[in-house]
Structure P
Amino acid sequence: MARAENKETAGPTAQMVAKLARKFRARKGWTQEELGKQIGFSGASVSAMETLAQPASDDMLVALERVLGDGLDIFEDARVPMRLERYPAQFQDYVALERKALVLRPYVTFVVHGLFQTEEYARALIGGGYPPWTEQRVEELVVARLARKALFDRSPAPLIELVLEESVLRRVIGGPEVMRGQMLHLAECARRRNVTIQVLPLDCGLSGEHSGDRGTMNVMETLDHDRLGFLEVQGEGLLITDASKVSALERSFAKIQSQALDPRTSLGLIEELAGERK
C-alpha cells in the first residue's frame, strides 16, 4: 500500500526514476492509466511511483525499461541502487559492500544470518520485531533480504564462512515448520563448495573461554582486497575500516572458529535438528 510518508523518505534513485518516468510518459502523450496498461500495472500504481508514495518495484523497473527505456538502460541500471534504498539506512553501505565481497565471515549469536534466511523465517523475524513495521514495509524488507542471496551464485564465487551459536538453531522463529525449513536450507547451503558453516556449541564456555562473548560481527575482504568489519546492534550499524581494528576482529573470528564444531559435525547437528538424522 502506498504511503504518504514514503515521499519524505524516498531515496535519490527513487526520485530519479519517478522524474524520468513522468517525463518520458509525457513525451509519448500517455496518461498514467495508459502507461499502466503498457507495463501491466494500474494507473494508481503509476501515480504512486511518480509521486514517490510507493517507489517502483523491481518488476516495474523492468517493465519501464521495456516500454520507456529506448535502449538507454536507465531503468535497468536503477534496479540495484533501488534495492539498496529499501534497506534501513544504517545497513545500506554494508549491503553494497557485501555484494562485492571476495571473502565473507559472519558470526551470529541471536538469529540466522540474513544471507541464509528462508523467506518464511525472514518474514516471521521481520514481522515479529518491535516497534512493528507496516505490512508493506515488512514485504519490502523481506524482498530486499532475499535479493542478497544472489551473492551465492555470483562469479567469481565468494568464500563464505559462517559461524553461528547453537542457540540460534534452537531459538524458534515462526514455529516448528518454519524452523525445519530453515534448518534444511542451512544444510543445503553448507553443501555448497564456497560455503562453510560451523556451529559454536552451547557448552563452549565450560572451560571459561568464550571468544564470541562480545557479540555478532561480520568481517570481509572485497574484490579490491580491502578488509572491512561491520557490527550491528539494536538497529545501529558500524562499518569499520581502520586496519588495526579490522585485524582484531579477524583474530577474534579465527578464535571463534577454533572453538566451534567442525563443518561435518555442524552439518550433522543441523540435520538432526531438522529431523533428518536420529
Structure Q
Amino acid sequence: MDALPETIVPRTVGVTIHPTAIVQPGAELGRDVFIGPFCAIGPDVVIEDGARLVSHVVVDGHTRIGAGVELFPFCTVGLAPQDLKYKGEPTRCEIGARTQIREHCTIHRGTATGIGTTRVGADCLIMAVAHVAHDCQLGNHVIVANNAVMGGHVQIADHAVIGGAAAIHQFVRIGRAAMIGGVSGVEADVIPFGSVIGNRARLAGLNVIGLKRRGFDKAQIQRLHGFFRALFRDEGVFAQRLAETRRHYADDTLVAEILAFIDAPSHRGLIRAE
C-alpha cells in the first residue's frame, strides 16, 4: 500500500489537521479550524475561524467556508457544476457562517454563463443527501431537509423551509419564510410566506407556523390571510384581483413584500392556488 501524501499544515493558531487529511498548498485556514480524517482541501479554498470538517469531506475550487461552519462526512463543496457548458472557469462557492452541511450533500460552484457564484447563507441547515446546484442563492436561516434537490439558479430567501425529497426546478424563486412540503415538485415561483405541496406543487395557503415562529402577531397574520383569500381564492380574473388587492392593502408592509416578489422578473411564473 502506498504511503499517504504528506499533509501540509499552515502555520495558524489552533489548527488541527488529521494526518490522513490532504490540504493543498495555497489553501487558507483560519484560527481553530479542525480538518478531520481523510478530508481533501483544494489550493484555492479559504476556511474561516472555527470551521469543522468532521471527516471524508472534499472542498475544492474557489470556495470560502464561513466561520463556525460544520461539514459532515462525505459532503462535497465547491466541485465543478453539472453543466456541459462549463469549461473550467474559476467560478466560486460560498458558505455562510455557522451553517451545517450534513452527510453526502453536494454543493457545486457557479458557472460563467450564470452569476458565477453559488451561495448558501449563514445559520442554514442542509440535511443529508441534499443537492444545491450551480448558481443557486440561499439566504440566511434556510432549512433544506433530507434528499431535497434543486436545479441551477434557484433562489431561496431567508427562513424558507424545504421539505424532504422536494425537487425544485431551475430558475425557481422561493420567497421569504415560505414552506415547501415534502416530496413536492416545484416548477414555478413561491410567494413569500406561502406554503406549497404536491406533485406538481400547488399553493395550499400561508406558512402560518413559520409566521408564528418568526414572531409575526395575530393581526399581521389575519391581514395576510385576507390578502391571500382576495388574491388567490376569490372569483374573477387574476390581474383584476391583483390590482384590487394592491389598492386595498397598499399600506401593509408584508403584503408589499409579496407584491414586490410577484412584480419581479421571473423565468418560471408563479404557483397559484387551485
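Rule-based calculations on the coordinates, nothing more; no lab input. Computed from a predicted model, the values in this text were never measured in an experiment. Cβ atoms are built from the backbone, for glycine too; each structure is taken alone.
Set P, Q, criterion distance in nm of label points 7 Å out along Cα→Cβ at positions 102 and 134: the highest-scoring structure is P.
Comparing relative contact order in percent (Cα under 8 Å, 6 or more apart) across structures P, Q, the highest figure is found for P. Which of P, Q yields 6, 25, 30, 21, 12, 4, 1, 0 for P(r) over Cα pairs in 10 Å bins from 0, in percent, as computed? This value belongs to structure P. Sorting P, Q by distance in nm of label points 7 Å out along Cα→Cβ at positions 86 and 110 from high to low puts P first, with the largest value.
Set P, Q, criterion FRET efficiency 1/(1 + (r/R0)^6) of positions 94 and 254 (r between Cβ atoms, R0 = 35 Å, to 0.05): the highest-scoring structure is P.
Consider the structures P, Q: one of them gives -4000 for helix-only ellipticity at 222 nm (-39500 (n - 2.57) for each DSSP H run of 4 or more, over all residues; to 500) as calculated from the coordinates. Say which. This value belongs to structure Q.
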